[in-house]
Structure I
Amino acid sequence: MIYTVTFNPAVDYVVKLDTLAGGKINRTLSENICWGGKGINVSSVLKALDVPSTALGFTAGFTGKAFADAVSAMGIKTDFIHLESGMTRINMKIHALENDEETEINGMGPDIPPSAAQELFHRLDTLSDGDILVLAGSVPKSVDPDIYEIICRRMAGSGVKIVADAAGELLMRLIPLKPFLIKPNHIEAGEMLGTVIESVDDAKACALKMREMGAENVIISMAERGAVLADENGNVHSIGAPSGEVVNSVGAGDSMLAGFLAGFIRTGSYDTALKWGTAAGSATAFSVGTASRQDFDRMLERIERERI
């Protein structure tokens, strides 16, 4: 079973308008609500690919109840911890068509008390050998900044595979603990290693470096330039990205992670898993919301046909 953890989920309110004018009334051309958070995005795409998962995390207030109900209605199994105070955040994603510019206004989210964090730990203690635990995204200021490291150490020896999609110190502290998979993008990976990734060869070198530091498998995504994978067997894979109009960049990286995990579970092949990840990430980037199975299948067929 795959378990995803989202410490700070969000109701993403995605709007389009002709232009964003400061200090004036702006009227939208379209509106869409997505139930977001990196772990939730992973679970959503796994569901589309017929891979079950359980979504863990924290919700609060009336927005939290709406969030939990919506995720359950999507057919995703949930085991959220509902906090007594605060509210699940609302994030504004504003796309101004005139200059093709995206503006984001992200809420803070509720404080997570130590007792709630302990409750999450107790639930994670029930995971067993062969399970996959996905730790995705940043964490709120109310929890220990080393929370991912704490979880990883707590799971040591359990046989649970740790997958992390994070950046900065949150991820750096995790790498020496030998997580099964990490997936920074090229900007995050470059900042972590004190360099700039400008080419596929740069990304390959950085992925291998992160493997030397402890991670078993490393994906570095590079948006329209594709991605590279340094796998646990010492092999390095690279893949381009299908061309298309980016409609919504929110969740593309999470979708890539979900597609990769689904492909690896289904086939055991890292090469195939990278193709699945690229197909899922592209399908999300070219649509509103996360990838559907139909869009994923279309992208995967293009990758195979065009030998991307």
Structure II
Amino acid sequence: MIKKVLICDRFAMEATVHLRKIPDLQIVLAQTPEHLSSELATAQGLLIRSKQKINAAFLNEAPKLEVIVTCTSGFDHIDLTETKKRNIAVMFTPEANQISAAELTWGLLLACARHIPQAHKDLKSRTWNREPYLGFELAGKTLGIVGLGRIGTRVAAMGKAFGMTLLAFDPYCDDSAFSISGAERCSYDELLKQSDAITFHVPGTKETTHMLNRIHFEMLSPTAVIVNTSRGAVIHEDDLADALFENKIKAAALDVFGREPLDKNSKLFKCSNAILTPHLGAYTEEAFFKASMQGALQIENFFKSKKLENSLPLINQWGSLSFQEGN
């Protein structure tokens, strides 16, 4: 039986060609939302990225759907409760972007430490003025890593190369992960109190939503730097903006936001000590290619043998903790 697979977003040509060579698959590139809607009723497979939201209304249009593969490391754009109700297999591609996301994390941290974007903007306006841009060295400082998974572990390796002391908080990693990374295990509160720079690498779940909020900024050093390349909802953006305005922390760099595109009225735009990028974590040629090929192979293997690789939901997905005030 021929299985129809819809590709709903950007996808590497090589991966598309690979899938089209498989006799039992019909590959359809959804050109527009209207085209996608017209094809959903007869589709068995779906290849998506984070732009495509999967909810009950969407799934109601796809009664024959058997599998969804999101070519991303995040999965908060998929209602996994709804897919489970319909017995739809869901997979993701977490290995594809770990290098790109880790490298961007360090790019943002270095930009904060040395005021690179601000100094560049000044000089491009023909202003030679280094006085406002006294930076600081990362060597000898303490890096706090929240989430010691694939990306967090790679960030830790880079931190060691910079000569930093490493702390990490991840209740779902065993001691061997900490030993391999060279990071000392500590509580979330202790990490916040002891770190000069803090970087987040956690999934977007109900429990991690606003896991950094106003109560936590009281624990941080006024010289601390925050970097987030994970999920925007992890940090309460208004609370962060207030902390930056009030000099409760030194700087922040965000690649992800609670709502994307970032609201034009966001207080973060007014923070001179905030560096903002438009969700570039996985936006490299290499990550795009790897995610596309992994997604293609996972779809192929599912329809050949019902094999599941990187299946969702995760057994441990930061789902039993709360970081909210009063909990």
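None of the figures in this text is laboratory data; all of them are computed from the coordinates on show. All values derive from a computational prediction rather than experimental measurement. Cβ atoms are built from the backbone, for glycine too; each structure is taken alone.
Before moving on, here are some points about what is shown:
- For distance in nm of label points 7 Å out along Cα→Cβ at positions 151 and 231, the highest value in the series I, II is held by structure I.
- Test item: mean count of other Cβ atoms within 10 Å over residues 7-14 calculated as 23.1, pick one of I, II: I
- Each of structures I, II was scored by volume of the Cα convex hull per residue in Å³; the highest score is held by II.
- Value 14, calculated as relative contact order in percent (Cα under 8 Å, 6 or more apart), assigned to which of I, II: I
- Here the criterion is mean count of other Cβ atoms within 10 Å over residues 39-46, and among I, II the highest value is seen for I.
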